[in-house]
Structures are given as structure tokens and as C-alpha cells.
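Visitor: What follows is a set of structures for review.
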Structure P
Amino acid sequence: MSNDQQQQSYLQTIATMRQERSQRERLNQLENIQVDYREAVRERDAAAARGDLDEFELRDTDCERLEADWRHLNPQRPPQADPRMVEFVKRRAPFVERHGQAAIQAMDMAHRYVTTPRNPNATPASIRNGQSGMGLQPNTPQYFEAMDNLLTMYSKDYGLRYDPEELLLTPNEAARISGVSANQYNDALRQVAAQGRLGADKK
């Protein structure tokens, strides 16, 4: 191993150790906040039971500070997108690339209509106002079929062209067309990406 490689390996080891130490410290802080919070709540509730308003407000302020500390160290993460939805949108990249934000808005409108509960007493006006839809569960085969059908039928009303057959190939489909196994195709794709040649012809 060359000196440069040894130096790089050493620096990576230090970075990993620092990250692990930071994670341990964060977990310890969260644990301490939980202990302090339980104690502050107990003291606040005891003060409320005694009718000691000053002590109650003091301990409640402690609770609020600890809640803020908890949120700072443990921020709420947005829910992860369903992989079926990610795949649906990714395969329709030609539509999105062609029409940009207008395509995304069309997909969003279709999604709202497909997932809005069905109203048996709906009128055309109430449907236009979003008060009735198809009532389908997102990320089901019926949902994706309805999305394709709506985009096919109504995209032209917004000056867009949607073709449900115009899809990006999956790696397995591309491998089958190329006449190689999926593993061979994916290995070659990784090599091209590692060389920085993937999408190099895009402007």
C-alpha cells in the first residue's frame, strides 16, 4: 500500500470514528433528555395537584425546553416514498422530461381524482371541484391503471402528450433486449457509471 493510500485509509478511519462518536453522544443526549423530561413532568404534575402555580409554570417551562431540545436532536423526517410510486414516476420520465412542471401538475391532478373518495350523489360540478373521485387506494394495481387511463384521456386537454407505452425500460427489460443476463447488464451499467460516462451525451 502506498503512502497516499495509507494516508487516505487513516483519514477514512478517523472520519468513521468521529461519526460513531457523534452518534453515541447524540444518543446519550436523547436518553438524558428523556430522563429529565420524565422528572420535569412528574414535578409539574405534583405542583398542579398541590395548587402551586409558580412551581407548575417553572416546571412546565422546563418541559417545553426539553421538548424543543428533543426536536432539535431528533427532527421529524418526512415519510419515505413508496417504492412502487417511485418506480411508476421514474418509468414515465419521457412524459416529465417533455412537459416539465406541467406533466407533474397533470400527474398530481390525476392522483387527487383517483384517491378522492367516491360520492354517489356527485354532480359534474362537484367532481370538477374535487368533491368526488374514484376512491382508489394509492400504489395498488388499480390505482396505477387508473392513473395511466386518466393521463392518456385528459393530458391533451392541457396541451400535453401522454403515451402509456412510452416508458423507460427497466434494467431487466434492457438486459433482455440486449441479449445478456440481468447481472451482466447491471454490472456493465455500474462500470459505465463509475467511469462517469452515464448520461455524458446529455446536454
Structure Q
Amino acid sequence: MKSPFSHIMIAVAVCIAAIAGYGMWYAAISAKSASVAALQNQIDTKTETVNRIAAARATLANVASDESVVQNYFVPEAGVVSFIDALETSGKTLGSTVSVQSVGTSGTPAKPSLELALSVKGTFDAVMRTVGSIEYAPYDLSISSLTITQDDKNIWHADLKIVVGSVPVAKSSSVAPIPSTAFAPSISSHEYF
């Protein structure tokens, strides 16, 4: 029979071998776990980058469509004639005569604008409706001066200067032509007053 001391020594050796094996396996698993965590971090980072790129593309698509809508609020340099024609047609529609006295440019290269001097003649009602349709037209437009006088008993005359936002020809290539109904009110003239 073997001595109890040898049994204890064998048991201690087996325990030490088991602890050493456990330690080596633990170290190997920890190293693999750290490697997996690093790979997961890289995957998460790349997934986040892909999501940001997709969100940026969607935002750019929305901005591009919004930009084309906003560009329609400006008169392109090549569309000045159609803008003037729309003003004159608006006056005829509302019962007045609109004539353009002068056209000039102003502003900066980054923010160009057109300055127009207009004359509107007709009945008081027609002149005021025409001035209102010009003022509230769907453009980056402001009236810088307005003078209203009475020429004859029922003939009124309005002189106004307007400033309209413009875009250079290069940027306005995708802008639609100005419709002749851009200044026409959507309700009939007898509903105003």
C-alpha cells in the first residue's frame, strides 16, 4: 500500500495541474474575448459610420429638393423678361396697366437682386389689387417705395420700386420659367372688398 503522504502529494500535484490548466485556459479565453470585443467595437464603429453616411445622403436628398423649391422664390437673370411679362399680365388680369420704367441690378455677387421701377394705372381698386398681388407674390420681393396719386376723377396712378432676389444664370439653369399667373390672386376680384 502506498503511504498517505504520497496520496496527498499526488492530489496536490493534480490540483496544481488543474489550477495551471484553468489559468492557461482562462488566459486564452480572455485574450480571445478581448479580440472579439475589439472586433465588435470595429463593427459598431463601421456600422455607425454607415448609418451616418446613409442619414447624410437622405438629408442631402431632402436639401436638394428644398433648394429647388427655394430657388423658385428668386428671379433668374435669364428670366427677367418673363418676370416683367408676368407683372404686366397680372395688371391686365386685375384691371390695371403695369409698365416697367426701369430695371437694374444691385446686391452682392453672393446675394444679387434686381431693382424695378413700376408704374400702375387704373381705378383705385384695380391699382391697389395689383400692388397687393405684386407685394404678396411668391418671390423674395420687397417694395422699397410706393407713391399713389389720383390723375383724373376715377384714374389712379401708383409708382413703386421693388427689389427682387435674383440668382445668377449658372445657378438658375434648373429653375422653371416664371408663369404668367404668378401674381394673379386665387380668388375673384369682387371678394376682396
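Rule-based calculations on the coordinates, nothing more; no lab input. Here the structure is a predicted model, which means the values were calculated and not measured. Cβ atoms are built from the backbone, for glycine too; each structure is taken alone.
Visitor: Suppose log10 I(q)/I(0) by the Debye sum over Cα atoms at q = 0.07, 0.11, 0.16 Å⁻¹ works out to -0.52, -0.91, -1.06; of P, Q, which structure was it derived from?
Guide: P
Visitor: Hey, helix-only ellipticity at 222 nm (-39500 (n - 2.57) for each DSSP H run of 4 or more, over all residues; to 500) derived from one of P, Q reads -22500; which structure?
Guide: The value was obtained from structure P.
Visitor: Here's another thing I want to ask about it. Quick check: 1.33 is what I get for Rg/Rh (Cα atoms, Kirkwood Rh), for residues 18-113 alone, calculated from one of P, Q. Which structure matches?
Guide: Structure of origin is P.
Visitor: Can you rank P, Q by relative contact order in percent (Cα under 8 Å, 6 or more apart) and just name the one with the largest value?
Guide: Details: P: 14; Q: 23.
Checked P, Q; max of relative contact order in percent (Cα under 8 Å, 6 or more apart) sits with Q.
Visitor: Taking mean count of other Cβ atoms within 10 Å over residues 34-41 as the quantity of interest, name the structure among P, Q where it is greatest.
Guide: P
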